[in-house]
Structure formats: structure tokens, C-alpha cells
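The structures considered in this document are given below.
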Structure P
Amino acid sequence: MMRRGLGEPSDPDGPTRGGGWTPSSTEGERIMTQTQDRRLGWLGTGRMGVAMAERLLDAGEELVVWNRTKAKTRPLADRGCQVADGIGELAERCDVVFVVVTASADLLEVVTGPAGLLRGGSSRPSVIVDFSTVSAEASAEASAAAAAVGVQFLASPISGNPDMVAEGTAAIVASGPDETFEQVRHYLDHIAPSVTYAGPGQTSLLVKLCHNLMLGMTTQALVEVTALAEKGGVARADFLAFINGSVLGSTLTRHKGQALAARDYRPTVTTTMLRKDYDLGLGAARALEVPMPVAATVHQVIHTAISLGYAEADYASLFEVAARAAGLRHEEEGTGEQEA
């Protein structure tokens with residue numbers, strides 16, 4: 001059964017997480033005992049990784065960081081983080097290592113690979129927390145390898161983009177051993193205001209894939225109605241302002257509405273990354289025999305956007321597919337638009 005993590009009150013009239021959760025003295029002492037003196041490592045310092053790590057720094061934590069491209073650790077080094085020379089050093093120096101990578105193969109490489117976190121003999125972290133959206137199979141393989149050498153593993157994919165993380169509007173869903181979640185939820189709470197425990201194993205990854213399928217479907221609905229309004233003579237910005245002020249307004253429509261109004265496709269999440277999540281999500285639907293006709297159609301639209309040159313643009317560029325299909329012609333190019 002899914003349940004909210006740190007800060008979810010048992011009393012429905014009690015304080016909510018967003019309203020400032022105050023632990024009991026016993027709970028506070030337990031958290032302090034578990035988290036004090038723990039050495040924290042961060043593996044993966046792309047835009048998302050940096051934004052998440054900075055939330056921990058803002059909370060007063062200290063980090064040792066590593067990234068395959070060392071130059072990308074600079075923003076965190078400038079804030080006082082120590083930069084490890086390799087994954088082995090990170091594993092040796094840190095008790096808890098947080099991981100943010102792009103794909104399943106990347107996760108297996110940094111965890112179980114020849115130079116991965118688990119290959120250091122006795123010099124291994126005690127806990128690995130993986131924030132990546134990867135296949136359940138890859139996560140299970142990494143988790144099993146970790147368990148075999150006495151390392152705890154928590155799958156904790158995050159919803160949001162770097163801007164949303166910085167704003168404090170991201171959300172984390174975690175799965176794995178309950179006791180592991182309890183050990184690290186104090187850190188998760190610093191990174192995102194919403195933390196949900198989804199149960200054992202890799203259940204959090206299915207939750208996140210369902211989330212990303214809905215993300216694509218919602219965005220596709222938004223771009224289609226925006227194209228309809230524009231072709232009927234309504235300015236995009238005016239239409240989207242109305243949507244955002246209505247019952248349909250949400251964090252997603254506000255963020256993507258700004259991108260659509262300006263046709264600004266500078267990436268937060270690229271179309272290629274969304275396709276990866278759709279590949280995984282529809283694979284899960286196929287394995288579980290769950291028909292998803294709407295998601296399958298959106299999958300093809302994503303393919304179309306990529307074929308038109310929007311692979312590395314933000315997935316808001318799905319609007320360009322809808323606009324072309326509607327016969328809309330824009331003289332100016334959108335910001336971040338890719339040449340076909």
C-alpha cells in the first residue's frame with residue numbers, strides 16, 4: 001500500500017507536510033541519531049542532479065560529488081563540495097550515495113560495473129538511493145547486486161525538472177525496504193516537499209512511469225487544444241492564461257503554457273527522454289496486459305516530433321507537430337527549435 005513519507009500526519013486535521021511538519025521529540029531524536037555524522041555522496045551532476053544536490057546543500061548537508069564529465073561538477077564544487085576522482089573514491093568516502101543518471105545501462109554501469117559503487121571490496125556505501133527513471137529490471141538487478149554485498153538500495157524516482165526542484169515543487173516516490181526508506185527520508189524531505197513510500201521492490205518505478213505516461217498525454221491534450229484556439233484566431237498566450245486560471249490549471253499547464261506561448265523549447269526534459277519513458281511505460285503495460293490506446297498514440301506523436309528535428313528540444317515541442325497538422329504556419333522559429 002502506498003503511503004506518504006516524512007511529514008504526512010495521521011490526524012487529518014493535523015499539520016500537513018507543506019505547512020511545516022514538526023516531529024515529536026522521540027522521532028526527532030531518532031532521525032538525528034540516524035543522520036548525524038553520515039557522509040553523503042552524489043553521483044550524477046547534470047542539470048537535474050545539480051538542482052537536487054543544491055537542495056541538500058541549502059539544508060546544511062555536505063557532499064562529495066562525482067560525474068563522468070568532471071566539468072559538470074563545477075557548480076557544486078563552487079559551493080564547497082569535494083569532487084571525487086572516481087566512483088571508487090566516492091564509494092570509499094561515503095555512507096550514503098545518491099545517484100541520478102539517464103538510462104538503465106548507466107545505472108548498472110555506475111552500480112555494478114567494473115568501476116562501480118559495489119566493486120570496492122569493503123569500501124562500499126551502506127545505502128544507495130537511486131533517483132533515476134529506469135527500467136524495473138535494471139533497478140532490480142542493481143538492488144539484488146547491492147543486497148548480495150550487504151548494501152541497502154532504494155529506488156526513488158523524482159517528478160519535476162530542475163526549475164521545479166529549485167522552486168521546491170518536485171515530488172519523490174520511493175520503494176524498497178521500509179527500514180531503508182526510514183533511514184534516508186530525512187534527506188528526501190530536503191529535496192522535495194512531497195515524498196511517498198510505495199512499498200517494497202521496484203514499485204516506485206511503475207508509479208513514476210505511469211506518471212510520465214500521463215505527463216505526455218496531458219501535454220498532448222494541451223498542445224492540441226492550443227493549436228485549435230490559435231487557428232481560430234485566439235492568441236496562444238491569451239488561451240493559455242485562461243486555462244491556467246481555470247479548474248484545469250496546474251503546475252504542468254503553467255510551466256508548459258509559458259513554453260507554448262513563446263514557443264520556447266529550451267529543454268528541461270527533452271523529447272528523447274520522454275520517448276525513453278514511453279518505451280519503458282508501454283513495455284510495462286504490454287507485460288501486464290493493460291491496453292493504453294491514448295498513450296500509444298502519443299508515443300507515435302513523440303516519434304514524429306523527433307523525426308522533425310526536436311529530439312533534444314523540450315517535449316513542449318509536441319506543439320509543433322500539432323501546429324503543422326493543423327496547417328498553422330509560424331514565420332519565426334521557436335527558441336531551441338532543432339533543424340530537421
Structure Q
Amino acid sequence: MGAIRLGADPSVAPNEEQSAAFRPAAWRLRDGKWQEIPAKPVSFYGERAILRQVACRGNEFAALGGASGGAHGNLRITTWLAQGGDELVQNPLEDFEMFGGGSAIGVEQMVASDSGYVMVGNWLHASGRAGPAVWVSPEGKTWKRLPEDPALASTATLKRQGNGAVSFGDRVLLLGEERSGGKDAPFLAASADGQTWRPQPIAGEGSLQAGSTTWLAGWRGNRIVTWEFLDGEWRVNGEIDYGQGPQPPRVTGITDTQIGVCGGVKCGLWRRSEHEWTAAELPAALAATPTSLVLLAADPDGNTLLVLTDGNNLRIFREDRAA
């Protein structure tokens with residue numbers, strides 16, 4: 001174990017602070033110590049937001065927060081930006097129906113790209129069909145939801161869902177699934193700017209859930225499946241048999257060398273060795289529940305940050321590759 005630097009400066013660990021009242025909080029790892037970054041909310045729901053997503057771009061980062069509210073307790077989305085990394089400021093309130101309202105289904109993930117920031121989720125579109133939705137921002141302050149894109153949309157015979165996104169080279173990949181004739185298949189689309197999307201061929205069955213700069217990962221039944229981009233196409237390159245249990249397997253964290261999974265009765269960590277995935281022992285046991293997560297992040301040198309959480313408490317571990 002040793003010090004780790006995550007990507008650009010700052011490195012950010014978003015989480016919720018467990019106290020009498022929730023408040024937004026973020027921490028940066030610098031010189032081996034966690035330092036809290038002051039959060040500046042500007043609204044009622046901003047003051048109560050839990051930060052759930054973060055994306056770094058150069059010396060700044062954007063964050064996505066949410067707090068339950070209203071008569072039905074639906075999530076009230078807030079967006080945030082830290083320029084220079086010294087202070088995390090809530091953006092001016094967006095139109096409520098930018099992220100919420102009767103057509104909202106959910107925002108799944110935020111990523112940074114060369115052209116700005118991209119969010120992927122799902123929406124009940126004007127066509128009357130639910131399917132993947134995309135939000136874009138050039139600078140992390142002002143956001144817009146794009147109109148339903150035929151390249152991503154569900155049809156009368158095909159239902160699509162967006163599960164996440166990842167920056168892959170000079171592109172952003174939208175990860176999801178599509179169902180037709182009672183069968184689930186991975187769905188993948190790529191965009192250079194977050195606004196124009198093109199579906200990408202990908203073999204296999206199941207659902208895409210997460211990705212890194214090397215792999216894509218998802219589930220098929222009780223198995224975790226990984227794909228690798230080789231010779232211009234995505235190919236299945238490994239499977240992890242996670243066994244039976246009350247919780248279906250979920251890919252909750254991924255780097256270029258490791259995958260965090262929660263499913264069955266416990267959560268686990270898997271490392272890529274030669275041409276296969278091998279189980280690695282977690283530093284602390286973590287039961288599989290709907291809110292359990294094994295989160296992973298790595299810097300370009302392969303140093304890794306591992307976070308274990310059951311949804312209420314968390315433990316943070318650092319692994320220095322040179323140690």
C-alpha cells in the first residue's frame with residue numbers, strides 16, 4: 001500500500017456524509033492525505049444533495065448530485081463544477097424538466113471528453129417510447145438534453161436502455177442493452193462530440209454495464225462477460241462465473257487491470273492475468289446488497305484506489321504498484 005495520484009489534479013472522491021442532515025461533500029487526495037473540497041450550494045436541494053458522479057477534465061471537474069424531494073420523493077438532480085479544484089460550486093438551477101418531471105427515468109453516468117462533458121441515462125421521449133437519453137455541456141456549467149436520436153432510440157419491436165458511458169480514446173461510448181424477441185443483447189454506440197451517435201457492432205448476449213480504456217464489461221445470466229477492442233472490432237475475451245445468489249451480478253468498478261463485482265451473496269475483485277480473469281481477495285469482506293459497491297480508479301502508472309461501501313459506510317484502500 002502507498003500513495004496514489006488519480007488522473008489529473010485534483011483527484012476527487014465523491015460521497016455522502018452520514019450525519020443528522022446530508023450535505024454535498026467531496027475530497028481530493030493530495031500528498032497522501034484526503035482534503036475536503038468546500039462545496040457551495042445555491043438551492044434547497046443543492047444543500048441536501050449527495051454527490052454520485054464525478055468527471056475530471058484537465059484541472060477541473062464536474063459532479064452530479066441528487067436529493068429526494070417533492071410529493072413523490074423523486075430525485076432532484078443538481079450539477080456542480082470545480083474550476084481549478086479549490087471550490088465545488090453548484091451550477092445555476094436548470095429548468096426542472098431538464099432532468100426531472102413526468103418523462104424522467106434517470107441519469108446513469110457522467111464522463112468527460114475532449115468536447116466537454118456527457119451524461120447518459122434514460123427518458124420517456126416524445127415518441128412515447130422509453131430509451132437512452134444524452135445530456136451535453138461544453139464547459140460543465142450549462143446543460144442541454146438532446147432530442148431523441150434514431151441511432152439510440154427504441155422501436156416498436158426493440159427496447160433499448162442506457163446503462164452508462166466511458167471515454168475511449170477520442171470517443172465517448174454509450175453502454176447499454178437492447179431486448180427483442182425476449183432476448184437481451186449488449187448495445188453500444190460511439191460519438192466524437194456527444195451529440196452525433198453511431199451504433200457499434202458488438203457480439204454476445206446480456207447487457208453492457210461498465211468500461212475502461214481497455215475493456216467493456218457486463219452480465220449474462222450469472223456470468224460477468226468482458227469485451228476487448230481487437231483488429232477494429234469488439235470481441236468477447238473472458239467470462240467470470242459468479243454463481244447463484246439472491247443478488248444478480250453487477251459490475252460496480254473497472255480499471256484496465258481489475259473488475260469489481262457485487263452479486264450472489266458477496267462482492268468480489270478480479271484481476272486480469274495473462275489472458276484470463278482471476279479472483280483476488282478483498283481487503284475486507286463486503287456482503288452483496290442492492291446498495292453495495294466495489295469502486296475502482298487508477299492512474300496512468302497503474303496505482304489503484306479501491307473503495308468498498310454498503311451504501312452507508314465506506315472503506316478506502318490505496319495500492320501502489322511499485323510497493
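Read the figures in this text as sums done on the coordinates, not as results from a lab. Because the structure is a prediction, the values reported are computed rather than measured. Cβ atoms are built from the backbone, for glycine too; each structure is taken alone.
Comparing percent of Cα pairs over 33 Å apart across P, Q, which structure shows the greatest value?
Details: P: 31; Q: 22.
Going through P, Q one by one, percent of Cα pairs over 33 Å apart is largest in P.
Given structures P, Q, which gives the highest value for Kirkwood radius over Cα pairs in Å, for residues 129-296 alone?
Going through P, Q one by one, Kirkwood radius over Cα pairs in Å, for residues 129-296 alone is largest in P.
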remark   = Working back from -500 (helix-only ellipticity at 222 nm (-39500 (n - 2.57) for each DSSP H run of 4 or more, over all residues; to 500), computed), options P, Q, answer is structure Q
Per relative contact order in percent (Cα under 8 Å, 6 or more apart), the highest-valued of structures P, Q = P
query = One of P, Q was used to calculate FRET efficiency 1/(1 + (r/R0)^6) of positions 121 and 177 (r between Cβ atoms, R0 = 25 Å, to 0.05), giving 0.60; which?
reply = P
